[in-house]
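Novice: Heads up, there are several structures right after this.
Please treat every number below as a calculation from the coordinates, not as lab data. These numbers come from a predicted model, not from an experiment. Cβ atoms are built from the backbone, for glycine too; each structure is taken alone.
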Structure 1
Amino acid sequence: MAFFNLSAFYFFYFAAVGVYIIFLPKVLHDIGYTPSDIGMLFALAPLMRFLTPFLFLKHIELTKNIFKWSLYLSVLSSLLFYITINDFTLFLINNLILGICLSLVLPYIEVYAITQLGKSKYGKSRLYGSIGFMVVALVLARFLDNPNVALHYYLIATILTAYFSILIIKSEDNSIKADDTAQDKFSVLTYWPFWLSLFLMQVSFGGFYNFFTIYETAHGISLEMTSYLWAFGVVCEIIMLYFQAPILKNNLILVIKISIFLTIIRWLILYLYPDSLTMTFISQSIHALSFGLYHSAVIMYLYTLYSDKKLAQQFMFGFAYGLGGFIGAIIAGWTYGEYIFLYSALIALFAFGSLYIKNISIFR
C-alpha cells in the first residue's frame with residue numbers, strides 16, 4: 001500500500017509541477033503580465049526553496065503537523081489562484097506562500113519513501129513523477145484554450161497530492177528517526193565540497209531548462225521535434241529509475257561522479273553538434289544519468305550521511321535545486337548564445353572537480 005500511495009503522490013505532485021512551469025507562464029502572458037513580471041514570479045519558488053530550510057536549522061522541526069499544514073496551505077493557495085491571478089502583488093504573495101509550502105512537502109516524502117521502499121523500490125515509485133509530468137505536458141496542451149483550464153488542472157493535481165500525502169502519513173510508523181550510524185549531525189560546512197558540487201551541478205542545468213528549446217529551434221530543429229526531444233529525455237529518465245536499484249548498491253560517490261562526468265559530455269555534445277538531430281538525441285539519452293540516477297544517488301547518500309534526514313533533504317532541494325536553479329537561470333540568460341552549453345560544461349566540470357577536494361572523509 002505504501003508503494004501505491006507514494007507512486008500516486010509522485011504522479012500528482014509532478015503533474016502539478018508540470019502545469020506550473022510549462023503552462024502557467026503562458027497563462028500569465030496571455031492575461032497581460034510582462035516578461036519581467038513573469039520572471040519575478042517564477043524566481044520565487046527556487047528562492048523560497050533555498051530560504052525556507054534555514055528556518056528549520058535550529059528552532060523548528062519538520063514534524064507531521066507542520067507537514068499537514070503545508071499541504072492544507074498549498075491547496076488553499078491553489079484555490080486563491082483564481083482570485084489573485086489578475087493582481088500582481090496578491091499573486092506574488094500567494095506564490096510566496098505556495099513556495100514555502102512546497103519546499104516542505106517533497107523533502108518529507110522523500111525521506112519516508114527511502115525509509116519504506118529502500119534502494120530496490122524507490123526508483124520504481126519515483127518514476128511515476130516523471131510519468132505525471134509528461135502526461136500533463138501532452139494532455140493539457142490540447143485543452144489550454146482558457147486561462148482557467150490550467151488553474152483547474154493545477155488545483156485538481158494539488159488536491160490529489162494532498163490526499164495521497166495524508167494517506168501516507170496516516171500509515172507512517174514513526175520510522176523516520178535519527179540514524180545512529182550517521183556520520184555526523186547536520187552541517188553544510190562539514191561537507192562543503194559535496195554541497196558545492198550539488199550547487200554547481202544544478203547551475204549547469206540553467207542553460208538546458210531555460211534555453212534548450214530556443215537553442216535547438218535556432219539551429220534548425222523544428223519546435224515539434226524539440227518537444228519530442230524533451231519527451232525522449234523523460235522516457236530515458238523513467239527507464240533509469242525503474243532499473244537503477246542494482247547501480248545504487250555500489251559506491252554512491254562513484255555513481256555521482258560518473259553521472260556528473262557524463263553530464264559534462266552531454267553539454268559538450270549540445271555545444272559541438274547543435275544542428276545534429278542524432279547527436280541531440282544522444283545528449284538527451286544522458287538525462288537518464290545526469291538527472292534520474294544522479295538525483296537518486298544524491299538523496300540516498302544524504303540519507304546515510306546525516307542524522308537529521310528531513311533537514312538534509314530540505315537543504316538539498318533548497319541549496320541545489322533552489323539556489324542552484326535560481327543562479328543557473330540568471331547565468332544562462334547572461335551567456336545565451338553559441339557558447340551557452342560550453343559554459344554549462346565548464347560549470348559541470350567544476351562540480352566534478354569539487355568531489356576530488358582532499359581531506360574530506362566522505363570522499364575516501
Structure 2
Amino acid sequence: MLLFQNIKRYTFKNVFFFLLTFSFFSCNGQGKDRPVQNTEQTYPAPFIKKSTTFPQIHSNLNGKVREFVRTMFQDKKGNYWFGTNGDGIIRYDGQHLETMSIEGIHPNFRVLEIVEDQIGHIWFATSEGLLHYDGQRLFSFSKNEGLQSVDEEIWGLTFDKSGRLWVGSIGGVHLFDGKKFTPFPLPDTKVENQNPMLAAQLVFKIIEDQKGTMWFATDGNGIFTYKNGEFKHLTTKNGLSDNHVADILEDTKGNIWIGSFYGGVSRYDGKNFTHFTRDGIIKGEEAYNLYEDSRGHIWFTAEGFGVYRYDGTHFTQYTSDDGLTTNVVQSILEDNKGQYWFGTWQGMCIFDGQKFVDAKEKEPWTK
C-alpha cells in the first residue's frame with residue numbers, strides 16, 4: 001500500500017494534466033449552440049465500464065464514475081450534484097441517481113465547477129463550455145455566444161453581488177449576461193518564467209470578496225485583483241509563495257486563503273501573508289479544494305498528504321491511516337446533514353465527524 005501511495009504522489013501532476021490536455025484537444029465541438037431537452041439517462045454500459053487509472057475502492061456512484069468526482073455541490077433544494085473528470089454531470093434528487101446528458105455533446109466531458117444563481121438555476125463550468133440547468137432543460141453556451149473555440153474549456157465560475165456571471169477559461173476571463181460573453185481582459189503584465197500548466201491565459205478560479213474586489217487565480221501568473229477600474233498583481237515578488245495558484249477562498253473573517261501547485265497553502269489578511277506550508281507548519285506543496293464549513297473551519301487537500309482542517313488555531317491532518325480512501329483527494333463538500341464528502345482517485349468516502357467510511361455505508365443510494 002505504501003508503494004502504491006508513493007507512486008501516486010510521484011505521478012499525480014503528470015497523470016492529472018495528461019488527462020486534462022488529452023480531453024481538451026479531443027473535445028467534440030459540434031451541436032452545442034442550442035438548448036436541448038435534458039434526457040436524464042445513464043450512459044450505455046460500454047462507456048461506464050471503461051478501465052480506470054486507479055482501482056475504485058469506495059463508492060463510484062453505482063458505476064457511473066470511472067475516475068473521480070472533481071467537484072460536488074448541493075443546491076437549495078437539497079439535490080446533490082457531482083461533476084466528474086470524464087463522465088459528465090450526475091445528480092441525486094432524493095429518489096434517483098441520474099446521469100445528465102445533452103444532445104450533441106460527447107458524454108465524456110469534464111465538469112470543473114458548479115454554482116447556483118439567485119433563482120435556483122445550476123451552472124456548470126465544463127470542458128465543453130458553459131452549461132445551464134433551469135430545472136427542466138440543460139442549455140449549452142460556447143463559441144456561438146462569443147466564447148471562442150480556444151476558450152471553450154471553462155474552469156472558474158462565480159456570481160458577483162450584482163448577479164453577473166464571471167467566467168474563467170483557457171482563454172482568460174469573460175462576463176456572461178445570459179445571452180453572450182463579453183471579454184474582460186486582465187493586464188498584460190507577466191511574471192518571469194511563467195511556465196503555465198495548460199495555457200498562459202488560463203484562470204483557474206474567480207471570487208468576489210466582502211469588499212467587492214474580484215480575485216483571479218491564474219495559471220502561473222499569480223493573482224490579479226480588480227475593483228473600481230484598478231488592477232493589482234500579486235506575485236512571489238510581493239508576497240505569494242508560488243505564482244502557480246490553484247485555488248482561492250475568502251473565509252467569513254475576510255481572510256483570503258490561497259492554494260498553489262508548488263507553494264502549498266497561505267493566508268492573506270490584506271496586508272500580510274502567512275505561509276503555512278513554506279514555514280513548515282503543514283506538509284504538501286500542492287494544495288487546493290479550499291472549503292469553509294458551517295463552523296468556520298477551513299478544509300483543503302494536500303496532494304499525497306490527505307486532507308487538512310483548520311479550526312482557527314490548529315491544523316488537523318487526515319490521511320488513509322484515518323480511513324480516508326486515499327491521500328489524493330479531488331473534492332470536498334459538507335452536505336445539509338453535516339456530513340463531509342470527499343471525492344478521491346479511488347472512490348467517495350464520507351466523514352461524519354468521528355470517522356471516514358465508504359459513502360455507500362452512509363448513503364445507500366451511492367452503491
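Novice: Can you tell which of 1, 2 yields 3.2 when distance in nm of label points 7 Å out along Cα→Cβ at positions 206 and 238 is derived from it? Write out the running numbers ahead of the final one.
Specialist: On the way: 1: 3.2; 2: 2.2.
Source structure for this number: 1.
Novice: If you don't mind, another one. If relative contact order in percent (Cα under 8 Å, 6 or more apart) computes to 29, which of 1, 2 did it come from?
Specialist: Values: 1: 29; 2: 13.
This figure was derived from 1.
Novice: helix-only ellipticity at 222 nm (-39500 (n - 2.57) for each DSSP H run of 4 or more, over all residues; to 500) was computed and gave -25000; which structure, 1, 2, did it come from?
Specialist: On the way: 1: -25000; 2: -2500.
The value was obtained from structure 1.
Novice: Hey, another quick one. Please state which of the structures 1, 2 yields 1.00 when FRET efficiency 1/(1 + (r/R0)^6) of positions 158 and 214 (r between Cβ atoms, R0 = 30 Å, to 0.05) is computed from it.
Specialist: Details: 1: 0.55; 2: 1.00.
Of the structures listed, the value fits 2.
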